[in-house]
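Read the figures in this text as sums done on the coordinates, not as results from a lab. Owing to the predicted nature of the structure, the values given are computational and were not obtained by experimental measurement. Cβ atoms are built from the backbone, for glycine too; each structure is taken alone.
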Structure 1
Amino acid sequence: MARYIEILKRRKESGLSTDMAGMHAVFMGSPGTGKTTVARLLARKYKSLGIIKKEVLVEASRQDLVAEFVGQTAVKTNKLIDKAMHGVLFIDEAYALTSRGGNDFGQEVIEVLLKRMEDDRDNLVVIVAGYQEPMKQFLESNPGLPSRFNKNYIFKDFNQKELQEIFMFYLEKSSYTLDQQADTLLQTRIGEKLNTKTEFFGNARWVRKLFEECKISQAQRLSMMSFINEQDLQLLTKDDLFNAFNKMN
């Protein structure tokens, strides 16, 4: 991919056509594995390299593309694509466009999208994302999709160590600390969560929610104290984490 981007950049600098077809991609993975974050970083990188003119990432889902009445879906979809021109269009849970069957207007979105990807191939990058198996079914729903999206990237679930590191990132970024008992509880309970997780587990989103619940638990605990110093304001205790985990279940 890096070499392909470099050649595109050289062609653009030479005034040659820069077909974006090879830039379209499918991101497959569970929620909270970084698909949207990577798409944003790619938009920034493409702009810095001159591949796209604007550092624009237009995020969309089914409700942003499908209209209620006949004839409106194409108009709605084209307007959204127009916003993403010279940038990146990111469609999350793209499989929702094909999962309802029948005369659903989601198929119309796909037809419009495929046409615009061809007509505007020098000025538009499209990334579609969602769970791995539904996205495979999405690609099989229309013969034009596999040829347009020929780069598939798998975003794996985070492991225990990575989830702990994400929690510590939020902790340090917000000027909080953990006592030793809280740190031990964090490791134990994250491990337990991974052992019982379902396909809908939110990964980094779950960690962010846990951190927010910890802050709420801490605030409730501190509100009962008559004197609070700076260390108290920063410290998350075992009880704070315990209460937060209970709220998450």
Structure 2
Amino acid sequence: MKKLILMTIFACTALLGCMHAHGVHSSRDSLDWAGIYVGTLPCADCPGIHTTMTLNPDQTYVLVTRYLDKKDGTFEQKGVFSWSPDGAAIILDDDKSSSYKVGENVLFHLDMTGQVITGDLAENYLLRKQTATTLDLTGKCILDTRWRLVELFGKPVTESERFPFIHLHSKEGRISGFGGCNSISGPYELKAGNRIRFTNLASTMMACPDMDMEQEFFEMLAMTDNFACDGKTLALHKARMAPLARFVAVP
């Protein structure tokens, strides 16, 4: 009987060890990691790299990076990610130099050797998950700021004195803006999880040369149903598509 008990204990211990080795309690198996992560990573020759990472349950991903203040500086990368053997980090397209440690609602961009970046700049290498509970942290940053359009449907917008912009007024619950020729205004609906809708928008009826971009700008607002914001940059999305438009905050 004693031998049987010892054998049972040994078998259970071996089983638990095997389960641990396969990451039962790892980030991969214990965290709700699928979703959209947003942040602005450091850049050697620009103000920052606005980064949006979408992780899908089927282990595909979409990575959109925009080098701030860079013309033609927006890039989109799609592929498949794998998990590290311990289930703690993801590796994009089996490229170990492009990996992230997965935490609770956060991705830690790892260095070239796969280690977590530490020190004073560690906070700058985080991508935070956009969830219903982050509305108070990131959702409100869209309000009471003038946002200048810098990219529309993947195309850079050339700066001019009459640049398109939007401004969401928190007290009135309304959006005001400018499309390059006409002004626009109307109500908006902001919900948890960085969801937003612009409804019943109205515009002035001026005629200007080359109004194609303005028409696309207004159509983009009608399509938008969610956003990502870090206080300096704003991206408007439809579902999990690549950003419809990108903006920068105007001081």
Structure 3
Amino acid sequence: MRIQVINPMGVDVYNPMVEEAIARATAPDTKVEVRSLMGTGVPATAFLPAHSLLMNQLLTQVETAERDGFDAVVIACAADPGVEDAKDLVDIPVTGPMEAAVAAGRAFGQMAVICPRIESGEGENLPQNANWIRRLIHRYGAESIFAGVISAPSGHPPADEVNRLLAEDPPGLRAAVRAEMEVSATTTALDAAQRAFRDLDADVLFFACTLWSGLLGPIREQVPVRVLDPLITPVLYAEMLARTGSN
């Protein structure tokens, strides 16, 4: 089985992070390829550009994945950009982190979503509220299991440093961004998880940013609920859909 994970950005700086996060998650006979939209005309920014600037290229890549023989596609952004439109274009399963989290969450009970609150600089497309979470919950008909959403303030390097590292040291940029998310996983995101368990009666938590993938161990150790990883969850869901022939 072959699954393509599309990082819907105009740079490939985060591809190694995605590969590392999902390396040991799938069955031995499942091969996962990670690619970005670099070189397709999507702006080469360190964070996801506006969806209108990447949608055509993203949907074209989904079609290409099907032609190339992939059995499923994961769009690796928790906002699930293009997932619904892509399903209309191809016959293979296409999913994203939020859709997969809702599907998994139904098995466990009430699901709370932890979303990052990252200060957005000039030219960055970082959401400043959690309404996009609520829209996706409504889209997927998950109101009955939705315990609520709690934001976890998370830092990232200053814009000028981001631009410098993107141009001169992409691995350094990836490390700097991940370091900020790792800090939040032991501070603000951990606090949000504890509040979701205590105040929202959550049975399962979904962390709605792929940059948190692989960093959630401290939360699993300290909060007695299921924790859904934002990259592993959709890859496993895509694998299941492909094996059952569903779309």
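Starting from the value 11.1: which structure in 1, 2, 3 was mean count of other Cβ atoms within 10 Å over residues 201-208 calculated from? Spell out each step's value before the answer.
Values: 1: 18.2; 2: 11.1; 3: 24.1.
That value comes from structure 2.
With helix-only ellipticity at 222 nm (-39500 (n - 2.57) for each DSSP H run of 4 or more, over all residues; to 500) derived from the coordinates and found to be -17000, which of 1, 2, 3 does the value describe?
Structure 1 accounts for this read-out.
Check the numbers for distance in nm of label points 7 Å out along Cα→Cβ at positions 81 and 177 across 1, 2, 3 and tell me which is largest.
On the way: 1: 5.6; 2: 2.9; 3: 1.2.
Going through 1, 2, 3 one by one, distance in nm of label points 7 Å out along Cα→Cβ at positions 81 and 177 is largest in 1.
Among the shown structures 1, 2, 3, from which was the value 37 of percent of Cα pairs over 33 Å apart calculated? Could the numbers behind the result be given before it?
On the way: 1: 37; 2: 30; 3: 13.
Source structure: 1.
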